[in-house]
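Before anything else, here is the set of structures, which you'll find just below.
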Structure 1
Amino acid sequence: MEKIPLRKRILLNPAMAALIALSCLWGYNWVVMKEALKYSGPFDFAALRMVVGVVCLFGLLLWRRHGLRPRRPLQTLLLGLIGTTVTIGAVTWALALGSVGRTAILVYTMPFWVLLFAWPILGERIRGNQWVPTVLAFAGLLIILDPGHMHGSALGKILAVVSGVAWGLGAIVTKVMRKRTQFDLVSLTTWQMLFGTIPLIVLALVVPEEPVRWTMPFVAALLYSGVFSNAIAVLLWFYILEKLPAGAASMGTLATPVIGMAASFIQLGERPTPWEGAGMVLILCALGLLTYIGYRQSQLLKAP
């Protein structure tokens, strides 16, 4: 029997192909959002892209005729405020103030905030081998933030961290909700996105910003971010979680900030300072190590 090369096996596996596509969609979206902010204020763009995503996902719910009513609406509202309003609002504002690469890396500290929140909320203590990547990540975070010289783009850095913290807290809220009630994930995502988008619309109306310039590049960026990065990427993610182990799926998404950094370097000419670069490397290494630990633990649990 002919042996199929590894690269071909990966491409022939629909779940792996979906994971590669997802990483590319999410990774390049960092550059797309940065480009869109040339034509729009951060709150206007955040609200518009989420409206596009919500419309697409509600269209899917109508087509499926399932999940048209939110389950546990108050908890879903809380999730929407944390996971959409704060996460998306903060990251878009951060991108308006700072570079793509630095913002992406700071937002992707999310898994470490999940670890910290899971301890008091879920009773899941940080285990011995998880402390190493956690310490590495926070060392990288401190290097990038540079507390001794908090000036210039300090607000952008803080907002990126706030987005990562909110993303992590949203993951904890989702986990608590799913422990108590079985949810259709597409329905939950759609409703929390709707609830979280409403405050973004209010902010866009209240906060004074320059009027949106409806150019072709802006419309293209809005459609990419709303349709591909929001709606299609969400569906790909759920498909991947159904077909691949959580550890493998998480490991694959590590490519997202790397793709964002590479695209910003190639397309936007962004270059981090040496200290920022060192901090980014530490956080990427920590993410890789944490994901590998999670993957190894899942494999040990499956072993007979």
Structure 2
Amino acid sequence: MSTVQTDNERKQFLLPGELAYCRKPTLLSTLLGSCVAICLYDKKNRWGGMNHYMLPFKNNGTMVDGKYGDTAFKSLVRLAKASGSVGEDVVASVYGGGNVMGHLGSARLTGQENIGDKNARVALEMLKKMRIRVIHKELGGVNGRRINMNTDTNEIKSALIERSEETEAREKIQKKFSAGGSVGVLIVDDSSTVRALLRSGIEAAEGIHVVGEAENPYEAREKLLELNPDVLCLDVIMPKMDGLTFLKKLMQFKPIPTVICSTIAKEGSKMYDNLKEAGAVHVIDKENLDLYKRKEVMQEILVPKLMAAARTMVRQVKA
């Protein structure tokens, strides 16, 4: 925890797991996602403090106590009492508990209640148990928050942190597959026999299905718009347009997770490197799939890569 002394006030920024209770006027600040900050204020003495915790209960957790709601709250109350703040003079404000992702998000608990909701609920339960009146709360939502507390006046400024398009896209991916959604694959290969073999191998696995097939990139372009697959299984050698050229165009105009399946893209080859550089999530040597002999090889090699790719966030490439 860093403390900065300016001419007129002290400033402290709280990281997850840190807390402070100040008798001197101080500006406390932090950034919250699914984490929660409990702000305590002593109206009589004009003192205040804040904590910032990540998970509701310590149980058998191995992180520092300040990262768990139950222990962080007890520590903050203990600091307040040691400073001389007691009874009805102390009030609380609670912030955070968002259902967010990315660097502001925290781990997700199993079950229906997300970690942000549980952090928020536990904060309110602990305050009620301690008979500390909550005078303000800003909880939940899908955005992070930037919190600034003036411990002298209890003026607390809360600003939502806007989510990027990438964060929203990641959230859509997580929602689909965490709800048990099946991965949809579009197969693009000029050989109808190979397409049939790939379809048979893919659809023999659980949690994945083929939404359509295309024999060349031009047909694939129309199928992409019509079928909206989660992942592309793409060959390289095709008529009208090769797979590498098509992949480059896709990453400029309609990025989609892509797994290359080709006989000319062996690992270590120039083509392999070019495909990875163009944005392919995985590149598979088609000969390793043993398409004409053993269907189970596809489930061992191709299917896991398709399912992993579908959960990958691919970025648009600027021309």
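All of the numbers you see were taken from the coordinates with simple rules; none came from a lab. Since we're looking at a predicted model, the values are computed, not measured. Cβ atoms are built from the backbone, for glycine too; each structure is taken alone.
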Value -10000, calculated as helix-only ellipticity at 222 nm (-39500 (n - 2.57) for each DSSP H run of 4 or more, over all residues; to 500), assigned to which of 1, 2
2
Relative contact order in percent (Cα under 8 Å, 6 or more apart) - highest-scoring structure of 1, 2:
1
Upon calculation of FRET efficiency 1/(1 + (r/R0)^6) of positions 56 and 200 (r between Cβ atoms, R0 = 35 Å, to 0.05) from the atomic coordinates, which of the structures 1, 2 produces 1.00?
1
Read-out distance in nm of label points 7 Å out along Cα→Cβ at positions 96 and 208, computed value 3.9, structure in 1, 2:
2
At a computed 22.8 (Kirkwood radius over Cα pairs in Å), which of 1, 2
2
